[in-house]
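Listed next: structures, encoded as C-alpha cells.
Nothing in this text is a laboratory measurement; each read-out follows from the coordinates by a stated rule. Just so you know, these numbers come straight off a predicted model, no measurement behind them.
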Structure 1
Amino acid sequence: MKFFLRTALLLLLPCLVYAQANYQPGFIVKTNGDTLRGVINYRENDNTPRIIEFKNSTSDRSVTQFGANDLKAFTINNTEVFISYRGKLSLNKNILTSLPSYVDTTNIQDTVFLKTLVKGVNVSLYSQSDAIKTRYFVAEKDNLPVELGYYPRMRETTVLPGALYKGQLMDLLKKYTSVTNTDDLLKDVTYDDQKLIGVVNIINHQQSQTLQKGKVYWRLFAGAAVSRVSTTVDGENFPFTGAPADVEYRPVLSVGFDLLKNPLIQHVFFRTELSFYTIKPSYSVPVVISGPDQMKVYTFRQTNISITPQLIYNVYDKPGLKFFIGAGARLNYSVYTDNKVTYTNVDPQLAVSYNKEKPYDLESFWFSFPVSAGVNIARRVEASFSYMQNTAFTTYTGFSIGSQMMNVGVKYFIKSR
C-alpha cells in the first residue's frame, strides 16, 4: 500500500509544481531577415496566436514576446509554419446562428499571423482564426495573400451562400490546371480546411504534407501493469461479512489508442484503452453445527475485460517530457468460474468437504470510474499510476462484493498518424 501511495505522490508532485507551458523547438524570422533558433511556447487554442513567447532554450529563464509586426514568420517543429500578414480582414459573421440579413463587407486593416495549410508551387493556402470567425487566404507563388471571400446571409429562412471564394478558386484552377469541369469540382467545396486544401492541392498538382485543422490524429499503444486488487465483502445479510479483504497483486495487459487534435501540442486528448486481468478472491469463516466444527470458504475467479474511454490533460508539457492527469468511465465485462462455497471439516480425519456451486449472482457487466496520473517520456514511453475506488459487481440490497484497484504500469506507443 505504501509503495503505491508513494508512487502516486511522486507522479503527481511535478503536476502541481510546474505551470502549464508547451515550449517546442522552432525558429523565428525577424523583419530584418535575421533567423533565431530556440523554443516557442505553442499553446492549444482554436484561435491563431497574436503573440508568441520565444526562448533561446528550454532552460533559459528569459522570455521574449513577438507579434506579427515584429516577425516575418515563425516555424514550430519544422511542421507548423506561420507568416506575418498586413492587410484587410473581413468582419462579417459566417456561422449559421449569427448570419446577417444583408451582405456585410465591413473590414479592418490589421497585422496578424497566418497559419500555413499548404505551401504550393503555384498557390499557397493559409488560415487565420479569431473570436469572430476563421478566414482563409491564398497567395500565388511569391505574391501577397488575398482573403477568400465568403459572405453568407439570411433571407427569411433561406441561407444565401455568398461564396465568392469559389470564383477565386475557379480562376486559379483555370490558370494553373487543365481542369474543364470546374463548376462540378467546386460545387460541394465548403469553406473549411479539408475542402479548400483539396482544391489547392489540385491547383498545385500535389498532395499536402501539412497538419490539417479539423483532422484527428491517432497513435496506438500497448501496456503492462502490476495491479493491487483489494476485493471486499460487506453487508449485514452476508455470511462472509467480517472476513478480511482479499488482496492480490495481478498483471494487467492493455492496448489502446489516443485521438489528438494536434500532435504537436497534446494538451488535451481522448484515450480509449482495452485491458485484461484476472483475480481469484477467497474468504473463510468458521461455522459450528450439531457435529464437529467446520470452515466455509467462498471463492470465485473473475476474468475481466474492460474498455475505458478517458480524457487526458497534460498539466506540464515540455519537449520530451509531459506530466498528465486523466479520468474516465470503464465498462467491465466479467466471466466467473469456480463460484462456490466449500464446507470443510476442521478435523481432516472426519468427513470430506463438499461444495455449493454458484451461491451468489455476480454481474457480467458493471461500471467503474478510474483516475490516473503519469509521465510521458520522449513521446514513446509512458509510466503511470491509476486508481479505481471500491466498486461493487453485485446488485443485492443486503450486501455487496466489490474491488478496489491501484495500478502502476508502462505503455509503449507503437504507431501514430
Structure 2
Amino acid sequence: MTSHPTSHAGTALPPWWRTAWFLLLAGGLVMGLALGARHVQGLFMLPIITDRGWTRETFAFAMAVQNLTWGLAQPFTGMVADRFGSARVMLAGLALYAAGLFLMAQAATPAAFVWSAGLCVGVALSGTTFGVVYGALSRMIAPAQRSRALGLAGAMGGIGQFLLVPGAQAMILQAGWRGALLILAVTAAAMLPLALPFQDRAQPAGGAGVGGGGGGVGGAQPPLLGAVREAFRHSGFWLLNLGFLACGFQLAFIANHLPAYLRDKGMQPSEGMAALAVIALANIAGTYWFGVLGGRHSRKYLLAGIYLVRTAAMALFVLLPLSAATLYGFAAVMGFLWLGTVPLTSGIVSQVFGVRYITTLFGFVFFGHQLGSFLGVWLGGVVFEATRSYDLVWMGAMALGVVAAALHWPIDDREIVRAGWPQPQR
C-alpha cells in the first residue's frame, strides 16, 4: 500500500511518518480512542446516575446532545480540514476531547454534564473520527487502494474500541467512574503527536487533485460552495443522509442503552460489558471486510443489505428468550455490521463527487447519522422513563432499518461529469 503526495509539506517529519501504513496506524489509533471512549459510555450510565441521583433521561439527554453536536460540527470541521489541513483539526479535537472528559468527571449538575459530555466531547468527536480521518486518508492514499485503506483504518479503530471496553470496566471498578474518566482524558492528551502526519489539504481550483482520480475527480472540480450546492441538488446525496439517520439511531441506542436493558432483564453488569466487547471485536473484521467489498461491488447494495440484516438481528434478539447465547450472537452480528456502513457511505460520496472536498461533503452526510443518534439515545431515555420498557424503541429501530434499505436501493452512484469547470491537472 502506498501513500499519495499531498499539496502541503507542513512541518518536517521523519519519512516513515508519511508512509501509508503509519498513516493508517495513526488514524486508526486516534479513531480507536475517540470512538472507544464514546462506545463505553453506556458502562458509565448506571454508576453516574446512581452517584448523582439523576434519571436515565438526564444521562441520555447529554449523550443525545453529544451526538447532535458532533453532527452539527462535522461539516464545519470538514471545511476547516479541507482548507487548512487535517492535522490542525485533529490536534484541536484531541485537546478538546481531553478537556471534555476531565470536565465530565467534575460535573456536579445536569447542566454541567450536558456542557462537558454533550457539547465539548461532541465537537471533539467531529475532529477525531470518520469525517476528518477518512477525508485525510482519501486524499493521501493512492486511489486504487483507497477503499481497502478506509476499511483497514476502521478496523484499527475497532481494535481500540474493543480494548477500551474491558479497560473502561476495569477502571470503573478500580478507580470509580470519575477516575476512569480522568484516565481517558490523559490518554486523549497523549495521542496528540499522532495528528502531526496528517498535513493535507484540498488543492486550489484548477490544481492537481490530491490523490488523483477516483470518482468525480476525473471530471472538473468546482470551488467549495459550488461543490456543496452540487451535492445538495443530487437526489442520491439526500437518500444517503436519510439512510444514515437510521444507522445512527440504531447504533447510538444500542451502545448507550444495551447495558441498562440487560440489567433490567436480570443479567449482570459483566454481561453488558462483554456484549459491548463482542460488538467491538466483530466490528474490527466487519469494517475491514466491507471496506474491501466496497472496492469490488456496488456500495449502495451492500449498505441496503447491512440495514436489512441488522433489522433481522434486532427482531430475533427481542423475540427470542434472552440468554447468553442469544445476547452474544446478537452482539456478534451487530458488531460485524456496526461501522461497515462508514467506509461504504464515504466511498459513495467520493465516487460521485470526488475527493477534493470529501471531508466537507461527508460531514453533511454524517449530520444525518448524528441526527439519528440524537433521537436514538434521547428517545431511549424518554420512552423508558415513560413506559419502564425499551420495546417501542426496539420497534422504531427495526422500522428505520427497513426504510434505510429501501432508500439506498435507488441511489444514483455514477460519477458526476462536470463540463463547466477547467479540467484538473493529472
Structure 3
Amino acid sequence: MKPFFKTFASLLVGFVAVTSCEKQTEEPTPVLTTDTSIFAKYIAVGGSLVAGYTNGGLYREGQLASYPNLIAQQAGVKFDQALFPVGQENGTGYWATTQNNTSTLFDKISDKLAVIATAPLTLTKYSGSVANNYGVVGLRVSDVNKAGFGNAKTQGFNPFYERILPAGKEETSYTDFVKESNATFFVASIGEQDLLSYAASGGKTSMTETSSFAINIQKLLDALVANKAKGVLTNIPSVLDLPYFNFYTFQELAKSVGTTDIYITTGNGIVRVATANDKILMEAISNVGKANAAGQKKGFSMAYPLTSEEVLDKDEISIIASRLSDFNGVLKLEADKRGILLTDLNGLYAQVKSKTYTVNGVKFDNSLFTGGFFSLDGINPTPRGSAVIANEIIKVINENYKNSLKTAIPSLDVSKFEALKVK
C-alpha cells in the first residue's frame, strides 16, 4: 500500500517554500475607518469557523486569524477575543508538518496547552470580560437553545462554550448569551456542524432535522436582531467538497494499494464493492490493506470490508446533499425576513473545488496540502482561507452598508497569510 504519510511527503516536498508569510501574532491597535453607529458593538456568532479552529485544534494563532477578527482589523473596530494566554497559547494542541522528508511528517503540537482534562475535554477558563467573538467549536444549530450546554456537570456539555461563559452563567443557552451582547453589528456562520457530525461519523451520528434546524435558527436570529442590529450571515458550504472526504477516490485508492476492488459496508449493512459514488473518510485511508489476526487485508474482500463508519455510501451522500439544500433554504428565508445579508460560502467553496478561485494572483483549490485554502484537518480553513472568507464578507458589507461607512473597508492581501502549518 502507498501509505498516507508517504503521499503527504510527496506533496510537501517543494511546497514548504511558498508557506512563508506573515503570522497573526498579536492584536493590532484599531485604526477607526467605520462609522461607530453601525460597529459600536460588533460580535461574531457561530461554530468552529468563527472561533478560528484550524489544523485540528483551537489555539491562539488560529484565533487571531479567525475571519471575524480579520474583518475587525480591516474595519479598525474593537473586537475582543477569548484568546488562550501566553504559556497556554497552543490551546487544545494542533497538527503541524515538518520541513524534511522523514518518517514523521505530521507532528502533534502538545506543549503549552490549556487542557485541564481529556475525558471529557475540559479547558482552562477564560477570565477576561465577555469577548466579542462568540465562536464555539463544534456548535450545531440544534445546540443553541439548550440550557446547560456550557455546564461541565451536564452530560454532553461543550467545553469550548463552558470556557467562555462567565461564572454563574453555566445554565445559560447560547442564544440567551448572545442576546445579552446588545450587538449593533454581527457576522454569523453556523450549521456546518449539523451536517459534519453525520458525515464525519460515516453516517453513524444522527443529523439535525430540518424542522428543528428552522426553529432553532429562528430563535437565534431573533436574538441577534433584537437590538435592531445589522448583520451578515453565511450559508453552509457543501461538506462533501471538503478534502476530508476527497483525499482519494476509491479507484485511486485501489490502484495505490494494488487491488482491483475495495469492499465497503453501507449504512444499510450491505457489503459491496465501492464505486465512484462513494467516499472514504480521510482518517480511514491508512486502514485499507491492514491485515487482521487471520491475515485478511481490510477492504480487500467481502469477508473483511471497510466498516460503515469509515465511508460515506452513495445513499448517505444523497441525504447530506438534500439536507444541505434544505438548511441553506432555511437560512436564506430567515435572513431575508429579518433584513440580514447573506454571503454565499457554498458558492465560494464550489469555486475552490473547481480551481476557479484566484485572488491577487493566488490560486486556490481543495487539495489538502497544496490548495492553500484548507488546513491539515481537511475540514477547516487555513489562515489564508480565513482571509479569503473575510474578504468575501467585506465585499458584502461594503456593497450594502456604504452609507454607514466613512470609507470602504479595505480587503486583505491573502498572500500574507499562512497556507500550510509548518513546525
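Can you spot which of 1, 2, 3 the value -8500 was calculated from, given it is helix-only ellipticity at 222 nm (-39500 (n - 2.57) for each DSSP H run of 4 or more, over all residues; to 500)? Only one of 1, 2, 3 returns -8500 for helix-only ellipticity at 222 nm (-39500 (n - 2.57) for each DSSP H run of 4 or more, over all residues; to 500), namely 3. In this comparison of 1, 2, 3, the computed figure 60 for percent of Cα pairs over 20 Å apart, for residues 254-405 alone is attributed to 1.
Structures compared: 1, 2, 3; top value of relative contact order in percent (Cα under 8 Å, 6 or more apart), i.e. the largest, recorded for 2.
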